[in-house]
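The numbers here are math on the coordinates, done by the rules we state, and not lab data. Owing to the predicted nature of the structure, the values given are computational and were not obtained by experimental measurement. Cβ atoms are built from the backbone, for glycine too; each structure is taken alone.
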Structure P
Amino acid sequence: MNNSVSSTARLLGAGLRALLVLTALCGVLYPLAVTGIAQAAFPDRANGSRIEDSGGRVVGSALIGQRYGGDLRWFQPRPSAGLSANTENTRYGLLVSGASNKAADNPDLIAAVAGARARVLADNTVPGYTPQPSWVPADAVTSSGSGLDPHISPAYAELQVHRVAERNGLAVRQVETLVRDHTEGRTLGFLGEPRVNVLELNTALRALAAP
């Protein structure tokens, strides 16, 4: 009887010591070490790749797309298509990342693309500039696989230049320069495609148009 109680007590003691040691290592020391390394080596990414305006106010993340409520003063992002309604961040039209998974010949998708193309052409037609259907790139009328893509192609940004310039009282050349300055090349020179972060571009546009 005494041996059984003693053995049980030793096992419980060993288990408790293991619990305390592993809790300290895995629950305290390891997270602190990883957080410290991340803050030292990659502070911007570790803090969410935040974008700030000229006044130092955080306006969003470089990793998450935003919508602009149809306000045509701003460059517009890709269409968003998610798996559920977004009731938290109403600046973007979804809560759960994902695509529609509709086939290329799906009638609903075909109708949505045709409608999106018509809106893009109508929105970006201004005096002296009439875009043609062949100028509308795929990313202007389709969402990305995640539905959260913060980037658009340089072609879609350029398609919007005349409208943005007209709405903000800027010269077309000023806005074209803004797009060029915010066009990112391929990652490592060969991965992906050139792209423009819409939030970064609009934040710079706000600063340019403010005076």
Structure Q
Amino acid sequence: MLVAAVVCPCLPSLTFATDMGVPAAPERLREACAEAVAALLAEDPEIVGVVGPGPRSFLHEKGTPASRLPVALGVGAWLLQQAGWTGPVRAYELDDNRTWPMNGEDGVHLARWADRVGLLVLGNGPTHAGADGAPRPDPRVEEIDAGIAVALANGDVDGFFPTMDAGLARELEVSGRSPWQLLDGADADEDLTTHRLLYAETVDSVSCFVATWSP
């Protein structure tokens, strides 16, 4: 049973990136992620599923070191470590070619991993810059940003995530589509009735969202 879920972006700058000369993510974003993960662990899960984008769809073995995980899942593992979580973790990597039925069904199965499952979902919204790094004004970016924010703030009661177009998501570099769809599937029974959007801003030309879903 899914007892809580949180959504965070998968920016490397949230973690140890400063040791590599990369500027740290804004303090307000880091605080929002810490608050969200703390809320997740406060629901006393037996196991935490870390779900994020990657080049393939693959369930990593329990105990896989963060250094061997895709970047997104490594960010999630780091956030849990910073929050003091020492319990079991399973990391699930999702590619961006998956359909809503696949992601939704996987979410249902994931929610049955234990009697009390917590879910940490990693993914970014659209990119606001082109390949050259220059700003890329696009009305579709504003529209999808607004849709993501509303969906996270209200538990996606309108089904925004299942209907998100895979081709458009790839074009706009929305890495969170599959993970957010899995979240919808995991909460298929709508046990999580309290939804909070903690952060919705653009960081390094990428839309970043932090949200909590709890009973």
Structure R
Amino acid sequence: MTPSAVLFDCDGVIVDSEGPTFLMLQADLAAHGLPVTLHQLETSYIGGTVETLAAKASKDGATLPDGWVADFYARMYAMLKLGVPLIPGIMAVLDALDAAGIPYAVGSNGSAEKMQITLGQHGLIPRFRGHLYSGQAIGRPKPAPDLYLLAARALGVAPGDAVVIEDSPAGARAAQAAGIRCLGYAPHGQNDALAAAGAVLFHNMADLPGLLGL
């Protein structure tokens, strides 16, 4: 079924920002008493905000100092400004959507500032025609459905007529709660947590236009 609109997560779906961010996070957590693998970060921590991540890490045994969240944001933004690549194949997806006249938006748990940094360095801000929505800005980050419901409403489509493209279980749960079909981008192979959250997995962005019926 070709959707009436496509709603994209940002990090890990449009821009490949998660790899360097995870390395920074892994080093930080280890320094504060919580050694974790990159696989654990991908399966257990991805998809939230830095605030929710800090809460989970503290619950899991990290002793994060006061001010850690603000400090991590500042260091992360500085790192991302040095350059972050696009997910391979994503530009062809956007081109196919434009050719088909299908509108699209971004629904990210990241801040508006972060999207300006990562999407802006590739000239993609105008491409989304103002449809960049932040879960932090509305105070209801994923897995709450509000962000994707807002994006669908802004594009003028019913939730059941849209498709969400996600790479995190939290995002897939948000789509499911919103009543929106979810395709889960899993470039490293089977992602059981993402599938369990209701996403239909695909492994190569080049396959997405076909999956969308374009």
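Where is relative contact order in percent (Cα under 8 Å, 6 or more apart) largest, in which of P, Q, R?
Largest value of relative contact order in percent (Cα under 8 Å, 6 or more apart): Q.
For which of P, Q, R does Cα extents along the principal axes in Å, calculated from the coordinates, equal 47, 41, 30?
Working: P: 97, 45, 36; Q: 47, 41, 30; R: 50, 34, 30.
Only structure Q yields this read-out.
Consider the structures P, Q, R: one of them gives 1.5 for distance in nm of label points 7 Å out along Cα→Cβ at positions 49 and 169 as calculated from the coordinates. Say which. Mind dumping the intermediate values first?
Details: P: 3.5; Q: 1.5; R: 2.1.
The value was obtained from structure Q.
Identify the structure, out of P, Q, R, from whose coordinates distance in nm of label points 7 Å out along Cα→Cβ at positions 25 and 193 was calculated to give 0.9.
R
Work out the source of -14000 here, i.e. which of P, Q, R gives that when helix-only ellipticity at 222 nm (-39500 (n - 2.57) for each DSSP H run of 4 or more, over all residues; to 500) is computed.
P
For Kirkwood radius over Cα pairs in Å, for residues 9-72 alone, find whichever of P, Q, R sits highest and give me its label.
Details: P: 15.6; Q: 13.7; R: 12.0.
Going through P, Q, R one by one, Kirkwood radius over Cα pairs in Å, for residues 9-72 alone peaks for structure P.
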